[in-house]
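Please treat every number below as a calculation from the coordinates, not as lab data. Everything quoted here is computed from the prediction, not taken from an experiment. Cβ atoms are built from the backbone, for glycine too; each structure is taken alone.
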Structure I
Amino acid sequence: MDLSRYNNTAFDRGTPRWKEALWVLVRGVFFLGWFPWPSGLRVFLLRAFGAKIGDGMVIRSRVNISFPWRFEAGDHVWIGEEVLVLSLATVTIGSSVCLSQRAFLCTGSHDARADTFDLVTKPVRIGGKSWIAAGAFVGPGVEVPAGTIVAAGAVLVKSPPPGSLLVAGNPAKVLQCQEGLS
């Protein structure tokens, strides 16, 4: 790769630059600091910037959501300390999902085979009643089936099949399925 040839101008950031700059300021004050602002305030601010969020969200300190206008979450979603959501593409989270401390939902990467190191973005979808445990990584294009536990420290770079109950490891592998599925 030749990084001097990298060109990201075709990437659509999804909002005007002034709105993105305002979000950077709001995120710095109300999300990235240690002060325990109420979840209701954080949800209000995310919605003000275009996030689609259901009822009962709990969002802790030091949560970093890059583009809230590309963030959707159902009811009763819990987001723990220091969770990172790189929402260069849409991130969709079902209802009753827990994202534990330092989980990373990542919608962007680069084509390392291309001399120009092109940006590649793909959405991430987390099915309802799932748990993304502490320090887990969910990569671009991954869909986590409803009811799945992604174990602490797991690196999930491809979607597990429906019926997966537990995925773990690096790269993550299915360790347990619903009875009768393999």
Structure II
Amino acid sequence: MSLQGTSITLDQPCKATRIPSGEVLHLNPGETYVISQALGGSVTLRDSNGLYMVSMEDAVALGQEIVDQIAQLADDGAGDAAFSEESVWEALRKCFDPEIPVNIVDLGLIYSLEIQELTEGLYQVDIKMTLTATGCGMGPTIAADAQSKIEAMPAVKSARVEIVWDPQWTPHMISDEARKILGLD
């Protein structure tokens, strides 16, 4: 099931984040958008003026049918797995750059993942990540999405996500699987 290419007309105001500036704004009722991607629990809309990311919390303005489909796409049962480093990587694979239909792990944006056990069964997770471009205003939004997905794991007490610029990201950091998705191979 894919929502990509679906046209929707808003029947109520919708809070969104302009891509790539990161500016928060409200989309107006009566305006029509096309879904560019619906991945990781958010949806990217486009119109002739640009791209906008709508979070799951604000997606009700897109209609209940769209909300249900976004939730179904985002729910793969991974939250039921026992805590491990791999389960943290899987949580990070649910985070997407809103302009690129590839998760942040396969884009090569995650530079380090450190897990510290605080008490029996409770963990602190620290992530260092980068972005595809230093001027990207979506950085705080992407980092917050990663943090919230990790903190949603029952065994995680807290997570910290730090954006770093060294080394500078380059396209060679993209995984082979993501290269196929993007048509780069």
- Task: Name the one structure among I, II that P(r) over Cα pairs in 10 Å bins from 0, in percent, for residues 16-63 alone of 27, 55, 18, 0 was derived from.
- Result: I
- For relative contact order in percent (Cα under 8 Å, 6 or more apart), the calculated result is 14, so let me know which of I, II that is. I
- Matching -4000 (helix-only ellipticity at 222 nm (-39500 (n - 2.57) for each DSSP H run of 4 or more, over all residues; to 500), computed) against labels I, II points to structure I
- Query: Which structure, out of I, II, was distance in nm of label points 7 Å out along Cα→Cβ at positions 144 and 160 calculated from, if the result is 0.9?
  - Reply: I
- Could you figure out which one of I, II the value 3.3 for distance in nm of label points 7 Å out along Cα→Cβ at positions 48 and 72 was computed from? II
